[in-house]
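Down below are the structures I want you to see.
Laboratory data are not the source of any read-out in this text; all were calculated from the coordinates shown. Small disclaimer: the values here were computed from a predicted structure and weren't measured. Cβ atoms are built from the backbone, for glycine too; each structure is taken alone.
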Structure 1
Amino acid sequence: MKKDIETIDDIKILIDRFYKQAKMDTLIGYIFTSAINVNWEKHLPVMYSFWENTIFYSGNYTGNPMMVHQGIHQLVHLKEEHFDRWTALFSATVDSLFAGEKAELAKQRAVSIATVMKIKILNYH
């Protein structure tokens, strides 16, 4: 039986596994590996803080993900299918590792975040 997401270490496991898969994905992998050439040593701790705040309301994330993704959109021309694949991969990664209230919350938040970004970045009305 899988345990729920309970600690920052659980979040690190989730985020590390997710990005390992995302980098290899045929639809979105190039965004991370060549289009924006992510600095993983810098990016991963930011993502740990973001998801810790998103799941546990820790208050230790202060970035602006919308602005960052608008910048990525200028380089990559993000499409709806990019957001949909990100969400599907994130949810599948959560499901492969965890089960419980916080795991469900993480998946719900991922969908909400991707939906808002799709609306704002792709100018859906």
Structure 2
Amino acid sequence: MTADHLLLLSLLLFAHFLGDFTPLATPGMRAAKEGNGPVAGIGAHAGVHAALVLAVLVLSRVPVRLALAGAAIELVTHLGIDWTRMRLGRASPALRDPGKDAFWRALGVDQLAHGLVLVSIAALVR
């Protein structure tokens, strides 16, 4: 892994943080992810992440077709991961309760899955 690869992956992970843990994740998006709002909120949330990935890739001088492919991968996988977690949370309320160990395990698996997608995108475009 070169310094360029490491920088790109670091920027993608930072962008992921911005999309999940700042005001870019609106209350409506969070409610949808928790199963308490319209599912369209998960799509909007995935769109924010795809836009962030696209911005990082374009600013990193990745060729446009690869940047668009990376953003598309992010959109589809982010939507799938968050939709799956929402559906599992509806079936098992413990997965939505921060006071339960199951919540933290589910959050860890969710974030690991997103991280692995970003590693894959970084490998694809370099």
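As an exercise: semi-axes √(5λ) of the Cα gyration tensor in Å, calculated from one structure in 1, 2, equals 27, 15, 11. Which structure is it?
Numbers: 1: 23, 16, 15; 2: 27, 15, 11.
Attributed to the structure labelled 2.
For the read-out distance in nm of label points 7 Å out along Cα→Cβ at positions 23 and 95, a value of 3.2 was computed from one structure; give its label from 1, 2.
That value comes from structure 2.
Looking at structures 1, 2, which one was relative contact order in percent (Cα under 8 Å, 6 or more apart) calculated from, given that it came out as 36?
Clearly, the read-out refers to 1.
Hey, helix-only ellipticity at 222 nm (-39500 (n - 2.57) for each DSSP H run of 4 or more, over all residues; to 500) derived from one of 1, 2 reads -23000; which structure?
Going through each structure in turn, the value belongs to 1.
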